[in-house]
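Every number here is computed from the coordinates shown, using simple stated rules; none is lab data. Remember, predicted model here, so these are calculated numbers, not experimental data. Cβ atoms are built from the backbone, for glycine too; each structure is taken alone.
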Structure P
Amino acid sequence: MEFKSGSMKTQYYNAPALLKLIVEDFERISKQFGIAPTITRITDTVIGESGVHPAGRAIDIRDEYIGKRLYTGEQKDALINFINALYIRTDGKKVIIHHAFDGGPYHFHVQIPHDQLSILLARG
């Protein structure tokens, strides 16, 4: 796993175990694609955000850097489908989405609910 900045390592270390488990599964699949994922945001704040990052419930992973995508469309879809099938939120929301926030670069947004027990683990 790579980090956008040194402070991300400390933030990652302090993140909830479930959130790190999801990101580790993301990393495993990314490496199968030959991509070393980079975490770009954990608890840092940005204007207009919902508050899930400062609450320690979300991690962003880079997909776009200097205008270029790191993952193909097929790889992006495979990662999203795999993670959302493995970790199922009972509140109707997805654990991982792919988006650009407020005109910024595209990234994967991994988020766990406040009640971590509301995620069903579909691990075999």
Structure Q
Amino acid sequence: MFNPKDRILKVLALDLNGDVGGLTTYTNRRHKIIAFPQAPPTVPPTPNQIIQRARLRTIALAWLALGAPQRAMWRVAATRANLSISGWNLYTTCKMRKDWSYAQTIENQTHIVLTHA
């Protein structure tokens, strides 16, 4: 479905996936942004969804509690390690796994000490 907001998103050079501004968006295999009106959920979240959302919320709060310099180090480490993920995604991966050996490997490769808060 074509939406006038598609052009705005392309002009802004945004690569969006998910819900934003009342739209659900994704990029198809031809790299075209597809957007349609966001649909409200039809069923309540499952207990497992509630648990996962709480875990992600806790991780996001921990990320913010790190402070700007520590967050910057995670970003630099992700870049230096040639990862195709952001510093936030690297931090989230380590926190979700509850296994800091992954972060220690990144530290060894990049010579950057990462804060494990």
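Numbers for the structure displayed
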{"item": "Relative contact order in percent (Cα under 8 Å, 6 or more apart) from the coordinates reads 24; which among P, Q", "result": "P"}
{"item": "Among P, Q, structure where helix-only ellipticity at 222 nm (-39500 (n - 2.57) for each DSSP H run of 4 or more, over all residues; to 500) as derived comes to -9500", "result": "P"}
{"item": "Distance in nm of label points 7 Å out along Cα→Cβ at positions 17 and 33 - structure with the largest value, from P, Q", "result": "P"}
{"item": "Which entry (P, Q) yields the derived value -0.73, -1.07 for log10 I(q)/I(0) by the Debye sum over Cα atoms at q = 0.13, 0.21 Å⁻¹", "result": "Q"}
